[in-house]
Structure 1
């Protein structure tokens, strides 16, 4: 029988959270290889994925993406291995984690949507919060999985940590640095969707929606860990893009 306290603590640990996120990585990469999204004559990958792999390409050349992937998988294995002595892994937890992520995805859309309407007024449309992508359902599924994985990795794991450490170096307290990092990270997460040739046209309603979403994802990451946050993001995008 699942203990509520045990599940709450264990599901946030590296050995559960990172193993839970692994299918997102495998499915995204497999679908990109089997059914790549092609627009304007080129292959489209998730923007956060492009930023992260592009950084490694600029540093290491053509082998950059391979080095990045090796570091991601190797780092995950190292963290999981470090937690190996805390107890056996219970497969039933992953089923509950998936169910929790699905419920959170539904609640996420409702809560963030209502908060946006309350801030901007009922006359504002939230349709802009859902990007209008072309392509097949399988291609939209691919981009949704990539968004859940790589956007959470970039904006919650990497960026918030970097901003927080930078603010602390200036002399601010840990709490102030954390709050500043979460807010700045949420704003950058929102602005990210308007950058590049395939970026959306800027609209206040979609910008506010995504900024609130960034705050919500940060809170979820801090309380429930990376795996559940990534799956919640992915399932929400799947519901929006394939619904």
Structure 2
């Protein structure tokens, strides 16, 4: 029997009833057509899974009883940060989803010289809500109990200033990079991977990254799209020094 996993952004307590998010409740009741008593797994990002069962399937109020909890660790032993040049529309959703499935610990949406997506304050706030929902859905699917941190969009210059005290290995993905995943130094403190948007990182971006200690990483002889490049690089890093 399939047991759905549902992310719920609130405190969960064993022995208490909890109201599920409207979208999740609609999916369980109207799409999956589950009945009262059906088991669920809930999680809220605290590293635990909560066994639960459906108790109410009202039209706009689906609830569940929390029965038990247990600590579950499915996080990568290699802390990875993806600094991704903001891509258009569904491409960015795809990147966030797959990066989460691959175990990334932090995601930083970057505004680079070639970023085509324009975000004012209101639009950025709406995007953050949407992106958080995408990440939560990827955690539901992949079994993660902790959501990767999602930073608000930052210009690349401001982001680089914030890295002063960090000791992660710094990698910028470029077609003409000097190193490959097989020749990487040991990532004892994890790694930060910077990937450009459509059109890639500009010469100015690459110069800024080089000035702040980023190594130039290449994946092979072919030039990859932005929605492929970062995901392929994360998979390679997980393979050579992560939990694959």
Output 16.1 (mean count of other Cβ atoms within 10 Å over residues 87-94, calculated) maps, among 1, 2, to structure 2
Source structure (of 1, 2) for distance in nm of label points 7 Å out along Cα→Cβ at positions 103 and 231, computed value 1.8: 2
For which of the structures 1, 2 does the calculation of distance in nm of label points 7 Å out along Cα→Cβ at positions 23 and 215 return 3.3? 1
Quick check: 3.4 is what I get for distance in nm of label points 7 Å out along Cα→Cβ at positions 7 and 223, calculated from one of 1, 2. Which structure matches? 2
Rg and Dmax of the Cα atoms in Å gets 18.2, 55 when computed on, of labels 1, 2, structure 1
Any idea which of 1, 2 comes out highest on distance in nm of label points 7 Å out along Cα→Cβ at positions 47 and 71? 1
With relative contact order in percent (Cα under 8 Å, 6 or more apart) computed per structure, which member of 1, 2 shows the largest figure? 1
With distance in nm of label points 7 Å out along Cα→Cβ at positions 159 and 183 as the yardstick, tell me which of 1, 2 scores highest. 2
If helix-only ellipticity at 222 nm (-39500 (n - 2.57) for each DSSP H run of 4 or more, over all residues; to 500) computes to -9000, which of 1, 2 did it come from? 2
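Each reported figure results from applying straightforward, stated rules to the coordinates on display, with no laboratory input. Keep in mind that this is a model prediction, so the values were computed, not measured. Cβ atoms are built from the backbone, for glycine too; each structure is taken alone.
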